[in-house]
1. When relative contact order in percent (Cα under 8 Å, 6 or more apart) is calculated for each of the structures 1, 2, which structure yields the highest value?
2. Out of 1, 2, which one gives 5, 23, 33, 27, 11, 2, 0 for P(r) over Cα pairs in 10 Å bins from 0, in percent as computed from the coordinates?
3. Name the one structure among 1, 2 that helix-only ellipticity at 222 nm (-39500 (n - 2.57) for each DSSP H run of 4 or more, over all residues; to 500) of -8000 was derived from.
4. Upon calculation of FRET efficiency 1/(1 + (r/R0)^6) of positions 24 and 184 (r between Cβ atoms, R0 = 25 Å, to 0.05) from the atomic coordinates, which of the structures 1, 2 produces 0.00?
5. When FRET efficiency 1/(1 + (r/R0)^6) of positions 16 and 328 (r between Cβ atoms, R0 = 25 Å, to 0.05) is computed for each of 1, 2, which one produces 0.70?
6. One of 1, 2 was used to compute mean count of other Cβ atoms within 10 Å over residues 176-183, and the result was 17.6. Which label is that?
Structure 1
Amino acid sequence: MIKVGIIGSTGYTGAELVRLLSRHPHAEIVGLTSRTYSGEPYWRVYPHLKGYTDLQCEELDLPRLVDRADVIFTALPHGHSVEVAREVLSRGKKLIDLGADFRFSAREVYESWYRVPHTAPELLERAVYGLSEINRDAIRGADLVANPGCYPTASVLGLAPLLAKGLIDTREIVIDAKSGVSGAGRGFSQKTHFSETNENFQAYGVAGHRHTPEIEEQLGRLAGREITVSFTPHLVPMVRGILATIYTRPTVLPEAEELYALYMDFYREESFVRLLPPGVLPQTKAVAGTNHCDLALVPDPRTGRIVILAAIDNLVKGASGQAVQNMNLIFDLDETTGLVFPGLYP
């Protein structure tokens with residue numbers, strides 16, 4: 001059994017890790033840390049997990065937790081995973097970070113967008129970006145994996161086949177994305193207050209969202225050149241889900257069948273990417289609670305564009321499910337282990 005410790009276990013992504021790992025056939029959770037709920041049974045924080053874990057939340061004693069675990073998941077705000085990574089790696093264990101601390105190859109990019117110093121730039125070269133469908137071989141056997149952000153997951157999976165084949169104008173990529181309120185985390189704020197979000201629809205982080213450089217770096221790797229995108233996220237009055245609508249301009253507008261065949265070939269071995277047939281569009285309810293990414297492609301001859309639509313559950317494929325997928329790869333398991341189940345509907 002893979003012994004698992006989760007640091008920051010009582011946020012939404014931590015709770016999803018517990019939900020997924022508690023029924024994983026090859027994993028055993030050995031420690032759940034929380035400053036706020038130390039000493040409380042975990043199920044008292046998340047009642048839906050009663051009977052699935054009998055652990056109590058504990059204060060973080062990092063050396064003791066690392067001694068007990070084979071892999072540590074960190075579900076912490078940016079800037080808080082660096083010292084954990086040093087301790088975990090120095091003891092020969094694995095770390096999967098669900099935050100932003102190791103997602104960038106350049107320290108300067110991280111510090112510019114996140115406004116905190118990166119105190120372990122030497123670890124950036126060691127970290128592997130954990131988007132399994134794009135980076136599978138590098139993830140296998142890695143000891144430090146940077147789990148992707150939710151918006152970048154949907155955006156990169158939507159664009160990867162076209163960029164890898166060099167079929168679109170990289171100067172004209174517009175990503176218009178909407179997310180449920182759980183993407184803001186469990187902490188209280190005016191922005192996520194019921195009265196502020198219910199029957200409301202608002203953009204945020206316009207021309208400056210922190211996922212922008214992450215999207216650009218990963219798309220640039222696929223294209224083999226630097227890429228700049230226009231990315232605008234929106235907050236939607238729902239709990240879960242991301243729907244990204246991506247506008248691109250191809251060098252030559254393909255027929256719908258040709259475009260569909262390209263994506264089918266690119267993702268033919270991918271268990272969690274579902275390419276929808278022409279005329280069927282993704283919706284967030286269809287992926288809620290799952291590790292799937294649903295994609296659709298719409299060539300638009302009138303404008304000369306290709307419109308790509310991608311839907312994921314921001315807490316599963318956009319966070320914790322993808323982290324478990326990465327754990328499976330690191331420990332040489334079938335990467336679908338513990339992640340094959342339908343979603344919830346309605």
Structure 2
Amino acid sequence: MAGIDQPSPWWSPGRHADRKPFLMARAAITRALRTWFDEQGFAEAETGILQVSPGNETHLHAPRTELTRGDGTHATRYLRTSPEFAAKKLLAAGEAKIFEFARVFRDRERGDLHLPEFTMLEWYRANAAYDAVMADTIVVIAHAAQATGIGQFAFRGRIADPFAEPELLTVAVAFERFAGIDLLATVADGEGDRTALAEAAKSRVRIADDDTWSDIFSKVLVEHIEPNLGQGRLTVLFEYPVPEAALARAKASDPRVAERFEIYACGVELANGFGELTDAAEQRQRFTLAMDEKARRYGERYPLDEDFLQAVAVMPEASGVALGFDRLVMLASGALRVDQVVWTPPAGEA
């Protein structure tokens with residue numbers, strides 16, 4: 001029995017009834033988006049959760065498990081942080097349009113916008129420019145809002161009209177507008193000049209001696225850029241500097257920036273998309289550098305998925321996007337936190 005000051009468990013009828021309208025909104029959005037993807041000719045994939053590598057970004061952390069094989073030997077596996085590696089193997093196999101409502105996992109994340117286990121809606125188009133999936137994402141967000149009948153998104157005092165023409169904003173313009181920083185002046189030869197960015201940002205954010213260029217970039221982004229995005233309408237933030245390319249290719253017309261975009265509503269990041277990198281050697285180098293930095297910071301590194309790197313070398317040109325489905329449902333249903341829109345909150349929590 002719950003104590004006097006302790007809330008009843010999430011599965012108590014009263015608390016579940018409070019959440020039921022949000023769960024019904026989730027179901028309506030899921031149906032609407034599956035219909036849309038089907039109409040666009042996408043195949044729904046269902047990829048494996050246990051992976052050799054959960055992803056190779058410095059600040060992403062994944063739960064791990066130990067499998068026992070039939071012969072008694074053991075193998076370390078990770079709960080994926082994204083279905084991206086498996087999806088790109090399917091592109092290499094010949095799939096042209098795929099999407100997945102994927103269960104993914106992130107350690108060290110919990111809050112109104114973060115759960116350790118959540119749903120990522122991820123999709124890919126072979127032989128398509130990244131503005132194609134950018135356009136997809138705008139449509140997907142509008143369809144979610146249409147499915148619930150909500151007129152505008154609202155979160156922490158900010159509002160955004162999901163049906164209005166979105167704001168298109170490059171990262172460089174955003175840094176100049178909201179932080180007074182000439183960001184691309186600190187990028188050359190595919191790398192960030194830490195000293196130059198530290199000097200430009202020293203009056204805007206607190207900079208530690210061991211902060212890298214990417215650390216300073218992230219601090220400015222979080223403190224000065226993101227709060228101004230998705231105000232009144234969606235914001236598409238695009239052309240990320242190439243040190244933040246992740247799995248995106250550099251832009252042919254300006255190698256200082258990558259074909260990467262993010263979409264915001266009410267200051268909330270909803271989606272992250274790429275014109276996909278298909279240079280396996282470059283991808284290996286990026287992953288190795290990221291794991292070196294992870295080892296320096298956190299004392300651990302994740303293995304590289306060699307099958308994935310082989311697939312990158314033969315996959316077609318493609319674009320893809322990962323959308324935080326729980327966040328989209330939260331905004332489209334009028335919920336205040338993501339744990340209100342999942343059927344079962346994280347294990348061990350009330």
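Each reported figure results from applying straightforward, stated rules to the coordinates on display, with no laboratory input. Note that this is a predicted model, so its numbers are computed, not measured. Cβ atoms are built from the backbone, for glycine too; each structure is taken alone.
1. 2
2. Structure 2 accounts for this read-out.
3. 1
4. 2
5. For FRET efficiency 1/(1 + (r/R0)^6) of positions 16 and 328 (r between Cβ atoms, R0 = 25 Å, to 0.05), the value 0.70 is produced by structure 2.
6. The structure behind it is 2.
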